[in-house]
1. Taking Kirkwood radius over Cα pairs in Å as the quantity of interest, name the structure among I, II where it is greatest.
2. For the read-out Cα Rg over 2.2 N^0.38 Å, for residues 24-95 alone, a value of 1.12 was computed from one structure; give its label from I, II.
3. Comparing structures I, II by mean count of other Cβ atoms within 10 Å over residues 56-63, which one has the largest value?
4. Comparing distance in nm of label points 7 Å out along Cα→Cβ at positions 40 and 80 across I, II, which structure shows the greatest value?
5. Identify the structure, out of I, II, from whose coordinates helix-only ellipticity at 222 nm (-39500 (n - 2.57) for each DSSP H run of 4 or more, over all residues; to 500) was calculated to give -29000.
6. Comparing structures I, II by distance in nm of label points 7 Å out along Cα→Cβ at positions 16 and 112, which one has the largest value?
7. Given a value of 22 for relative contact order in percent (Cα under 8 Å, 6 or more apart), point me to the structure among I, II it was derived from.
Structure I
Amino acid sequence: MSGLESLYQELILDHSKRKVGFGLAGVEGRSATSHQHNPLCGDEITLRLRLAEDGDVIRDVTWEGNGCSISQASASMLAELVDGMPKAEASALIDGFREALRSRGSILLDEDVYLDAAALSGVSKYVARVKCAMLAWVALEDDLNRA
């Protein structure tokens with residue numbers, strides 16, 4: 001394992017343990033909640049998006065769930081990444097994340113854009129794990145469409 005792969009593995013394990021945004025916030029104001037489940041492995045995520053009063057900026061993303069370290073780390077990384085971000089920018093990130101994870105390793109996530117979530121680029125080589133990494137991102141996409 002290369003030094004970079006080892007670092008990425010550590011980031012995934014760290015986020016799966018410290019879980020940024022874990023614990024659903026209240027539903028006051030403009031909010032939406034989405035529950036996503038991976039029937040192949042049993043992972044599940046319930047993610048709540050709350051918007052700022054203007055309705056265009058993500059106020060916060062909170063979540064609860066259980067599953068493998070990849071699904072839990074992905075939710076944590078996502079919550080940290082999109083806090084305070086405009087909805088349109090978050091939508092573009094979701095599209096780019098999906099494209100990279102479906103690329104089977106040919107597209108890597110830009111660390112300057114995706115921050116810690118770039119560590120999930122390697123998951124794209126393992127088709128069975130892509131859905132695990134995508135759960136929180138699909139939930140956020142669902143919430144953005146509802147909010």
Structure II
Amino acid sequence: MSTKEVQDRLVHILNRWKKVEDASVASTGNVIDKTNNPVIRLVMDLIQRDSQFHYHVQDFMVDILEGKTVTLNPDELEVIWDGVEKHIEIEKQTIELAKEALLLLKGRKMVIHEYLLNYLMIDEEKHNIILDTLSTIKKGMYPYG
């Protein structure tokens with residue numbers, strides 16, 4: 001398959017995926033409309049916001065594949081890299097706090113708090129992974145890799 005064929009196929013997949021994200025937003029909205037329970041509403045809102053942002057990321061990727069020029073040069077990364085590394089350390093602190101809080105709740109049957117703390121820890125771990133893997137872009141760039 002040629003690069004152009006791969007790009008076209010990827011655009012097709014991303015556009016189909018965006019439709020699924022739209023369905024997710026509508027579905028979570030339907031659940032939110034049917035309940036006054038604050039836990040369920042919070043969980044559905046979290047999922048809905050993630051789906052909306054996934055759509056934004058997919059749009060960004062489609063724009064690039066369809067010719068929008070996006071660049072990232074080594075100098076831009078170098079200027080902010082210390083800040084990225086500091087933020088990775090901050091994210092690690094939030095993960096440790098989540099673990100500490102979860103340990104405190106162990107065996108306490110505070111299931112809602114435990115559920116939400118697990119969500120927060122997973123999200124913080126995701127942030128850490130996203131920032132840490134940003135280094136793969138940096139490593140691919142001379143001379144800062």
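Where a number appears in this text, it was derived from the coordinates with a stated rule and is not lab data. Keep in mind that this is a model prediction, so the values were computed, not measured. Cβ atoms are built from the backbone, for glycine too; each structure is taken alone.
1. II
2. I
3. I
4. On the way: I: 2.6; II: 4.0.
When distance in nm of label points 7 Å out along Cα→Cβ at positions 40 and 80 is calculated for I, II, structure II comes out on top.
5. II
6. Of structures I, II, the maximum of distance in nm of label points 7 Å out along Cα→Cβ at positions 16 and 112 occurs in II.
7. Values: I: 28; II: 22.
Only one of I, II returns 22 for relative contact order in percent (Cα under 8 Å, 6 or more apart), namely II.
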